[in-house]
1. I have -10500 for helix-only ellipticity at 222 nm (-39500 (n - 2.57) for each DSSP H run of 4 or more, over all residues; to 500), calculated from one of the structures I, II, III. Which structure is it?
2. Can you tell which of I, II, III yields 1.00 when FRET efficiency 1/(1 + (r/R0)^6) of positions 23 and 87 (r between Cβ atoms, R0 = 30 Å, to 0.05) is derived from it?
3. Comparing Rg/Rh (Cα atoms, Kirkwood Rh) across structures I, II, III, which is largest?
4. The value 3.2 for distance in nm of label points 7 Å out along Cα→Cβ at positions 31 and 79 was derived from one model only; which of I, II, III is it?
5. Name the one structure among I, II, III that relative contact order in percent (Cα under 8 Å, 6 or more apart) of 44 was derived from.
6. A value of 1.6 was derived for distance in nm of label points 7 Å out along Cα→Cβ at positions 15 and 95; which structure in I, II, III was it taken from?
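Read the figures in this text as sums done on the coordinates, not as results from a lab. Please read all numbers here as calculations on a predicted model, not as lab measurements. Cβ atoms are built from the backbone, for glycine too; each structure is taken alone.
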Structure I
Amino acid sequence: MVKAFERRAMQLESPFKVDFTWRWSRAHTVNYKTYNKLLNRGRQEKNADLEAGRSENQVYLIIDSFCEIEEYDRVTEVAAITRPNILVILSIICFVTEKPLTTFGFFSGFRQ
């Protein structure tokens, strides 16, 4: 078995703060500067953000997930394994904020 890591990011409309763990996933909110640092984003991505209307005052939801996959599995298996945890996390946030969130709202992420 190989340990795998996945990070997903989503821009949030409301400026609330979140920091909790569900099973093997951690959800937390960060500001724009921390978001860029966590996702190793360069100048081109920052310029694309400005063109897309994302501002430096926005809050971003980061979900870090860990799991184990077989050595012969593809890295894309991580998304399938972590999806149930992510859905629970989004459901909890939706319940508290009364705003709908879906997995389609994630616009960036990476796997390792």
Structure II
Amino acid sequence: MAYQVSSRTGRRWQVFFMQFVPNGAHDGFAIVSSREPGLRGTPQPGTLGPGRYYAVALHLQGEHWICAGYTRDDTGNKAGLVADLCYAESGPDCLVDLIVKPEPKMDHPSAPPNR
């Protein structure tokens, strides 16, 4: 899967991608990847392997990472999207945006005809 994450604020955010791992830490969810969003709306691209992920955004407050107090799923019926998630500190302002798309399908050339 391909994704892009961006931030509309000068505050430092980090998006963590987790997958369920039996007997793993964090109640069975292991952090498999993370990405710092681009500042001021500049998207930062990334990729994830096939599977199901739990994505959480945290912001730095002093020396501590704090979970987003607000998350909204804006995916709706948007064609070609796996997810369009919005994160904020405490209200509906979308401070961090995560857009996930399926990996583009590769066109394979057809086999040459048998002669």
Structure III
Amino acid sequence: MEVVHVWLKNGDLEILRDEDDLKLLIESEMGEDVAREVSKLIKAANYTDKKVNTDLRAYETQLDSFNEMCFEILDIITVLKECLQAPRLNRKEILNHVNRIKQAINNEM
């Protein structure tokens, strides 16, 4: 939490440096029950933030892996085009490249 300046209704200035300062201010102005509920909300928000960031990192890792697979398949397609343009088709080589594409896709699933 960044430092926050809060003007109270009575004209006092409160400087909040962290969540504890916020909790103490709420407790002194509104009571322990409200402070306890705000603490629960803060904990829930922190948990949600951590979960979102964790999920985002997992998604980015998965996306990187998927991109690598796509580039690998593009390279194999280039080789397949060369095979198809050759004067004689080498079916074993083509089948090998098709199997490589299939394996790359299976590895991502």
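1. It traces back to I.
2. Among I, II, III, the structure yielding 1.00 for FRET efficiency 1/(1 + (r/R0)^6) of positions 23 and 87 (r between Cβ atoms, R0 = 30 Å, to 0.05) is I.
3. III
4. I
5. Traced to structure I.
6. Clearly, the read-out refers to II.
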